[in-house]
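Right after this note come the structures.
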Structure 1
C-alpha cells in the first residue's frame, strides 16, 4: 500500500473510531511505528487530528458513517461465521436478494455455490466479488450509486424489483434495538432495504454483535419483522433473550484463527 492511500485510510479510521494507537496501526499496515508517526504528523499538519502520546485523536465528535473500507476490516471472523450459518438456512434452488453491506458480502461469499440458486444484488462489493466465479446466476439491479454504501439505492431499485418474489433476502444494519428497531444512518439506504424486504418471503438480518443496543435516525423495521437474525456469540445474554422472544435469533461461534 502506498503512502497516500495508507494516510487516507488512517484518517478514515481516526474519524470513525475517534482515536487510534500507533502500535496497532503499525501492526495492521505492516510498517514501523516510525512510519506511522510520520503519517500522523502529516495528518496533523492538515488540521483534522490531534496528536497524543502513542497515537492520535479526531478533532470532531460528530457521528460518522463508517466507510466500507473500514467496515471490511472489522470483525472479519465473526462475519465469516455469520455467512456460514446463512449457508445452512438457504436451500438450493432459491431466488435470493443480497443487500449492501460487508456482513451481507461475507454471507454472499459463503452461499454463492448453492446449486440452482439465482442471486440479485444492488451491492457493488458483491458484484465485484462474485463475478469472478463462473456458472453463477448473478444479476445486478439499477439505482443511484452511493459511495458510502458501495451500492445502488433508491426508487429505481424499488421499481425494478416489483415484479419479483424473492425467497430470501440478506439485510445488514447499523443499529439493532428491541425498543427502537433496526436502523441505519442514511434514509435512502433504509428506503431501499424496506423495499427489498417487502418483496422477500424470508428476511434474514445479518449483523455482528457490535450493532446491538445502538439506534440511528432511519428505521428499516422492527426486530420481529425478520424471520432470522444471525449474529456472533459475543452478544450479551439479556439482549439475546429479549430478541429471542420476538423472532428467531442465532448467535454463532466464530472460526478459530
Structure 2
C-alpha cells in the first residue's frame, strides 16, 4: 500500500492536512499531494469536511477518503524516481488514445487501489515493482483495438485440439474479455477473475471445471505473451485460480 493511501485512509489525518492548508501552515511533500488532489475535486473535499465532529462517516464520506487518498498517490508516483518515467509513458499512451485528464487520473488511481486492496494478503509495504509492471502494461492496453482482441480470441480458439476444447476456449476467452474489457481495456485484476469464475466455472461438474480453469490459464498466458499482462500479474492471477505452477 502506498504510504499516502495508508496515511490518508484516516479521515482525521485527511482533515488535519486540509486544515493546515487553510491555516497557511507549511506542508510536507505528501501533504501537498493530498491538498492538490482535494482542490481538484471539491465535491470529495466537501464530503470529507462535512463529517468534521461526527463519530461515523457516511458512505459518501468514506468513498471520498479512499478516492482522495488513491488520487493523491497517483500524483505522488509521478515524482517518484523509480516510477516517474513509466508513469509518464502510461499517461502519454492513454492521452494518445483519446483519454482526457480525468480518465487518465482515474486509470492510474485504479492501479494504486489494486496494489493496496486487490489481493487477499495484507502487505503493509508498498510494492513499487508491481505498480511499475502494471504501469508498463498500460501502453499495450491503451493501443488495443477490438479487431486485435477478436484476432487473439480466434487464434486461441483455433489452437484447440478438438471441438470440446475449442468451445471451452471460446466461452472462457469471450467471457473474460467482456468482463474485463467491456468498457475498454484495463489491467485484468482479481475482481475480473472472480466474476469470470462465478459466471463460467462455479458449480460446474469437475471435468468441466478443470477444462475451464485450464483454458483460463492458457488464455492469460496468451495475453502475457502479447504484453497485456506482466509476469507478476500473471503469477498472481494464476495463483488465484489455484494453479499450482503459478
Structure 3
C-alpha cells in the first residue's frame, strides 16, 4: 500500500471516528437535555406542591381564625343578651321591692297582713312560746296584730295560740329610703313583716315581706323569664 492509499485510509478512519464521536455527543446531549427537563419538571412540581401546601396551611389558619373570631363575637353577643335579660329581671325585682315598701302606708291593710303573717309563723313554729321581731316603726301595729293573731289562730286551728312576746332588743332594719329601691337596700332595710323565733332563738321563721318576695322570686323565676322573654328555644 502506497502512501496515497495509507493517507486515504487514515482520513476515512478519522472521518468515521469523528462521525461516531459527533453522533455520540449528540446522543449524550439529547439524553442530558431529557434528564435536565425531567429534573426541572420534578423540581418545579415539588415547588408547586410546597407552595400549594403552604397556601392550604395559611388558608386553614385564616379559616380557623375566622371561626374563632366568629365564635368569640357570637359568645359576646350571647353574653350581652343574657346580661340585658338579667338586668331586666333585676329591675323588675327592684320595682317589686319598691312596691312592697309602700304596703305599710295603708295601716289598716298592713295590720291585717301582719296578723296573717304572725298566724302563719306560729303554726310553722309549733312552739309554746314565741318571740316576735319587727321594725321599730311597726312596734305599735305589731303589738295590736299580736292580739288579733292569737284570736285568729284559735279560730282557725281550734286551740289556744302560743304565747308571744315582742323582742324589742333585736329590731328589724328600718324601711328602705325613699326613691328607687337599690340592691344595697334589700339587705340593709326591711319593707315590713315580722320574724318569729322560738323562745331560745334556735328556730326562726322569717315572715318579712322581703324574704317572702325573695322566695316567690326564686320559685317563679322560670315563669318570670318566660313572661318577659318568651319560651326558651330548644337547640337541636
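Tabulated values for the structure
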read-out	value
Of the structures 1, 2, 3, the one that 20.6 was derived from, the read-out being mean count of other Cβ atoms within 10 Å over residues 30-37	2
Top of 1, 2, 3 by distance in nm of label points 7 Å out along Cα→Cβ at positions 38 and 102, largest first	3
Structure with the greatest value (metric FRET efficiency 1/(1 + (r/R0)^6) of positions 134 and 198 (r between Cβ atoms, R0 = 25 Å, to 0.05), set 1, 2, 3)	3
Test item: distance in nm of label points 7 Å out along Cα→Cβ at positions 14 and 46 calculated as 0.8, pick one of 1, 2, 3	1
Read-out helix-only ellipticity at 222 nm (-39500 (n - 2.57) for each DSSP H run of 4 or more, over all residues; to 500), computed value -22500, structure in 1, 2, 3	2
For 11.2, 34 (Rg and Dmax of the Cα atoms in Å, for residues 118-173 alone, calculated) the corresponding structure among 1, 2, 3	3
Mean count of other Cβ atoms within 10 Å over residues 94-101 - highest-scoring structure of 1, 2, 3	1
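The numbers here are math on the coordinates, done by the rules we state, and not lab data. Fair warning: this is a prediction, and the values are worked out from it, not measured in the lab. Cβ atoms are built from the backbone, for glycine too; each structure is taken alone.
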